[in-house]
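The next part holds the structures, each set out as structure tokens.
What follows draws every value from the coordinates through simple rules; no lab data is involved. The model shown is predicted, which means the values in this text are computed figures rather than measured ones. Cβ atoms are built from the backbone, for glycine too; each structure is taken alone.
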Structure I
Amino acid sequence: MSAMKRAGIQEYLTMTIKLDLQKASRVSSLPGKQLFKTWVKTALMGRRENAELTIRIVDEEEGRSLNEKWRKTAEATNVLSFPAENMSDIAPDLLGDIVICAPVVQKEADAQGKSVESHWAHMVIHGTLHLLGFDHIKPDEAKRMEDIEIKLLGQLGYDDPYETANEA
């Protein structure tokens with residue numbers, strides 16, 4: 001095993017993640033908390049040593065309400081991210097909140113021919129990257145963020161989510 005790989009494993013093992021996982025959805029087949037932590041840690045590798053965040057799993061009604069309030073779109077979306085701003089002096093590890101709409105994630109996975117688990121992994125990594133300041137508004141930003149997502153998901157053994165989406 002290379003020194004670089006050992007260093008990455010050591011960083012992963014010593015990383016401290018405080019995750020408040022809120023399940024406010026009627027969907028019963030949700031990933032376990034340890035998977036959520038794994039996905040968050042993967043997104044944070046090399047970017048943060050410690051982090052505190054909330055991931056709230058919701059149904060379409062709450063997802064639609066939040067999306068309408070914050071993005072002025074009257075439908076539920078797969079993932080929303082709410083970065084903690086101006087908190088570094090008070091709570092330096094606080095990243096923010098991620099809201100994921102479970103029924104939307106399941107529908108998208110089915111429509112795109114993906115495993116539900118791989119789509120959950122993508123949504124968590126995507127949301128975590130948003131909390132870190134990544135975005136996809138401009139084409140060059142989108143390309144950078146997608147490249148990072150593809151690499152991280154590949155490290156976890158998941159397929160390129162954009163290739164699968166484009167083929168569906």
Structure II
Amino acid sequence: MLLLDREGAKADLWTRVETLDISADKVIVPSALLQDALAARRPGQQIGVAIDNTERAAALEPYFGALALVVIAFPTGYNGRGFSIARQLRERGFSGLLRASGPLVSDQFPHALACGFDEIELPDASAERQPVEQWLAAAARISLNYQRGYNYGAVANILEQRRAARRAGAANV
């Protein structure tokens with residue numbers, strides 16, 4: 001698996017488990033084990049959760065303060081429900097890391113970042129088909145959106161920028 005963010009490929013410091021063996025410092029558990037993992041964690045340990053793209057963002061809201069990472073599965077590159085879940089998590093106040101996991105394509109990278117994802121985990125076949133440089137080039141192609149609320153932490157959307165320019169122009173008359 002290849003893990004990448006806005007800067008390129010990066011090491012994955014998280015350990016995925018399918019049982020309550022949460023001995024690592026940074027552990028990703030399935031959503032079915034989330035409550036038990038949070039109850040069993042030791043001080044300083046970080047817990048992440050892996051969810052399907054059919055789960056509701058609202059179900060994670062009670063755990064926002066305890067979660068360091070949410071991994072949203074993309075079973076195919078053609079199913080965009082994970083983008084909606086990421087945006088809903090950010091709108092509800094989740095400030096931890098968001099990771100998309102699955103066979104996405106590089107053209108989806110700018111949208112993933114705009115929806116609030118911090119990183120993407122690709123299967124080996126996807127990583128071989130599209131190298132890291134292609135992903136970074138795709139992310140650089142789109143820097144602004146028309147939609148409100150996208151590009152978390154970035155500049156205002158195109159419409160807001162145009163309105164501000166009109167107001168500034170009217171004020172100078």
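Here are the numbers:
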item: Structure responsible for 15.4, with mean count of other Cβ atoms within 10 Å over residues 33-40 calculated and labels I, II on offer; result: II
item: Ranking I, II by distance in nm of label points 7 Å out along Cα→Cβ at positions 57 and 89, the structure that comes out highest; result: I
item: Among I, II, structure where mean count of other Cβ atoms within 10 Å over residues 65-72 as derived comes to 19.2; result: II
item: Among I, II, structure where Cα Rg over 2.2 N^0.38 Å as derived comes to 1.16; result: II
item: Test item: helix-only ellipticity at 222 nm (-39500 (n - 2.57) for each DSSP H run of 4 or more, over all residues; to 500) calculated as -9000, pick one of I, II; result: II
